[in-house]
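Engineer: Below you'll find the structures, each written out as structure tokens.
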Structure P
Amino acid sequence: MKVAVIGAGAVGLFVAASLKQQGAEVALYLKNQQEQSLFENEGIYLYKKNQKTIITDIQMNPSNTKDFDGVIVCVKSYQVEQVLLDYKHVGHRHTNWLFLQNGMGHLEWIETMTSPTYVGVVEYGLLKEKEQKNRVSVKGEGRIKIAPFRGTSSAGKAEWESLFNQDVWTVLWRDDYQEMLESKLILNACINPLTALLHVRNGELVENGHYKQAMRSCFTEIIEALERSDREEKWVEVERLCKDTKENQSSMLTDLIHKRPLELDAIVGYILKRGETRGILMPTLQLVYTMLKGKQKALNKKS
């Protein structure tokens, strides 16, 4: 199976390197010319379980774009719309597309897809080095979950299943994309914004009683907005993830530190809209959203 990976952030590098490591034919599409030269000259460094693997021979921005069996989009959620404009020529009408993003705000853009489309969530703890941009580290073992979204078939699923070698990574299939994405959304919305606002690692949200109370307030509003009936089960999952990843720095905090745009609208903004349509007041979540918007604006002014 010949695969194109779009995006060279932590997820994109991890996916491209892992696919190449297991023997797939991989092409990587990216905008940054300096990073392209770095990848071509030095390869991608994948750090996993205290081992370093150097991945080479990945095609960079190839001009022949029609013969891909699969395309995996690994950009931030707010970049999906532009990707669909810039890379609509990649693949053919039967090419399977897989979108790996946080949140659910990007769904409105991929609803227009005519090719077989899948969505997924990445539960690995990944970090792309700031200074050495060809290096990605697996800070926490996890899994990738995938579900069909539009125009899919059993044959398409079989192609993806044959691609992902379970000896290299853990990939799970789900039938209901809505449930899969919502479950990850609840975790992201409880943890990521507060860690970014408070500038703390995940574990402090349960270790500090005041932070935990704030997270519980956000959680209660999120559950109401999404009309969930599994409140206590989901709260247990939130607490467990904070404890299991207690030393991890959330992706939103990382983005804030590096003065990159935040995925606020795809995560928190999406939930606020859902709540608004039901007439639900969400004062805590709205405050966190507004303060993070202000914090990012202030940081960008300093740069």
Structure Q
Amino acid sequence: MRQFTWDDLQYFLAVARTGQLTTAARRLRTNHVTVSRRIDRLEEALAARLFERNPRGYIVTALGEKLIESAEVMEREAERFQNEASGGIASPSGVVRLSILEGFANFFLADRLPLMTQSYPGLSVEMVTIQQIVSLSRREADLSITLNASRTGRYYQEKLMPYRLFVYGSADYLARHATIRRQADLSEHRFIGYIEDMIFTPGLDYMREILPGLRASYQSSSIFAQLSAARTGFGLCILPYYIACIYPELVPVLPKELHLNRDYWLICHEDIVSTPRIKVLSNFMKSELESQAANFAGLPILN
């Protein structure tokens, strides 16, 4: 058997986790030709096929699946060795792909995350806001921020922050339409919401909780588009307080009677949750959220 190095296993893990040479190359900060060559070299050294190649990418073979766990143990030990050798002050490096809900990403994290990454020049964060296109189970993402805990898989899961949503209308819209004095009055108004057959997680299905049978007149898969429609006075919209409070033209409707409770969850594979690159990002998000707990809970309008 020919010798192989730890570097070869890093290439193996990157391809196993992404299923694509180009994606693995981006994470390793090299090119796809180099990744392909290193995978071929590793398979030659082991005299075994670790991946099946097809037009959709690289699929781990049964043998490859068996080797992933051992390679991940070596990865963790190598990172621990580096951290101890540097006296516990090793700077996190590598790529972290974060799958995250659009609202949380664009209206809270987007202007905060660049400040964090400036402190860690070796760390690259990829923020994916279309959760339907990436899968944590297929390791297409390292971290995921969702509305529900996962019921399957070997994941580390932590509730990040509860938050509240309220019904909003622009001051202009509310002035031009019938006064809302009770929940039943909502049926007389136009609503803005998600496209019903494209709701990918139950936590986004607001309408049936606010008023069963109510259907949005204007539907979009984007919370940003919904927000824009509400601000222009099209109709009523269900929005998180921490987003809507930025826009003074939006007025909450019966906030003490009409609000929804949700939670943000952080989910990560157990085998990488303690790695420096994951810890620094997750700790940063938790720290930033702690300082904004009142806004996420909507306390300013409830009190």
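Engineer: By the measure FRET efficiency 1/(1 + (r/R0)^6) of positions 160 and 256 (r between Cβ atoms, R0 = 35 Å, to 0.05), tell me the structure among P, Q with the highest figure. Spell out each step's value before the answer.
Structural biologist: On the way: P: 0.55; Q: 0.90.
Biggest value here belongs to Q.
Engineer: Which of the displayed structures (P, Q) returns the greatest value of relative contact order in percent (Cα under 8 Å, 6 or more apart) on calculation? Numbers along the way, then the final one.
Structural biologist: Working: P: 15; Q: 20.
Answer by largest value of relative contact order in percent (Cα under 8 Å, 6 or more apart): Q.
Engineer: Taking -10500 as the value of helix-only ellipticity at 222 nm (-39500 (n - 2.57) for each DSSP H run of 4 or more, over all residues; to 500) derived from one of the structures shown (P, Q), identify that structure. Let's see the in-between values first.
Structural biologist: Working: P: -13500; Q: -10500.
The read-out was computed on structure Q.
Engineer: Taking FRET efficiency 1/(1 + (r/R0)^6) of positions 16 and 272 (r between Cβ atoms, R0 = 30 Å, to 0.05) as the criterion, which structure among P, Q has the greatest value?
Structural biologist: On the way: P: 0.35; Q: 1.00.
That would be structure Q.
Engineer: Thinking only about distance in nm of label points 7 Å out along Cα→Cβ at positions 32 and 120, which of P, Q has the largest value?
Structural biologist: Working: P: 2.2; Q: 2.8.
Going through P, Q one by one, distance in nm of label points 7 Å out along Cα→Cβ at positions 32 and 120 is largest in Q.
Engineer: To test your reading of the models, identify which of P, Q gives 23.3, 80 for Rg and Dmax of the Cα atoms in Å when calculated. Numbers along the way, then the final one.
Structural biologist: Values: P: 19.0, 55; Q: 23.3, 80.
Matching structure: Q.
Throughout, read-outs are computed from the coordinates displayed, never taken from laboratory work. Keep in mind that what you see is a predicted model, and the values were worked out from it rather than measured. Cβ atoms are built from the backbone, for glycine too; each structure is taken alone.
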